[in-house]
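Readers should treat all values here as calculations from the given coordinates under stated rules, not as data from a laboratory. All of these numbers come straight from a predicted model, not from anything done at the bench. Cβ atoms are built from the backbone, for glycine too; each structure is taken alone.
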Structure 1
């Protein structure tokens, strides 16, 4: 538990968050199965760096003297997400839906122990002109079958590609199964060969947890 808004029938919303947490801390020992959420009062930059290294989604930063505002966003409380980038092999693309014209999403992979591993798909990060330019490149590398070792079950019809093209994406987190959360296309990587895009080079120490796609 990280905040206390009522105590003995009275609102505590006008109290500073530090004072509310002190009151909460006094109550927690008498409550079963409830843990008090500790906070770090200083060294926010160092904490954020450590959170990023641990592949955690982010931190919540609060001004020490801030009160609680119900149903209102405030600059006194900020959710600061970590963002990571990775190079990925473009292994295919899905058919467009709605207002999309050229493709829906790019299917992404990386090499793991010499085999292509699926890491997710991204349908964001490109406007109409960028999408048009990317599509003109993609259609030159069409393939008859999936480049992944194991079958993949996409949620839309897919045009598979020869694993030659590389792009850079940003994402918020890597799941325990090796799937990117909230991946966003950044740019094509014409300067990089697909074979260079490996888990071991970008996520050292965790490749043994990832299944081949």
Structure 2
């Protein structure tokens, strides 16, 4: 009977979740002007093949609140790794949930792994970039920051592009042209994507 069918459905958590998810997915798809499954096209993963790619992506994410206008400085950017790193640095600690910077730092992870770059230099990079984004002074990167970027082989104009449009510049793996060729060969790709942008942005200095 109809009553028995609905009784069984109400006892079925899978049916409940499916019924709950469908209207939410339809509404979200209308708002985002897309189609397909709810997660389709909203989240993706990209291989970060070298230090320049890693730090560019980290800075892009850490600067999200400033680009969106909901924070003025990195330390005010809630729910970001840079805010956590700044708070920890004040007390001389290393956040256990984050990989340590090991360039000039005294704190290293128990496994010896880490980001071979100075935490202070990274904080300087993000702070200076955030100031430029906030004040809309494109290209006005100071000499100290330019010198830091030179070690990553990235010039100041390319850095600003990366930290504002990272997801549109690279849609697949991210790295220098050399690392992209190596990655494509390793995973068996016939074509190497992103070479032009890699040469412009990550082989730029």
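For helix-only ellipticity at 222 nm (-39500 (n - 2.57) for each DSSP H run of 4 or more, over all residues; to 500), the calculated result is -5000, so let me know which of 1, 2 that is. Each step should come with its number before you reach the end.
Numbers: 1: -5000; 2: -17000.
It was calculated from structure 1.
Which of 1, 2 yields 7, 27, 24, 16, 16, 9, 1 for P(r) over Cα pairs in 10 Å bins from 0, in percent, as computed?
Here the read-out was taken from 1.
If you rank structures 1, 2 by mean count of other Cβ atoms within 10 Å over residues 45-52, which sits at the top with the largest value?
For this comparison of mean count of other Cβ atoms within 10 Å over residues 45-52, the top structure is 2.
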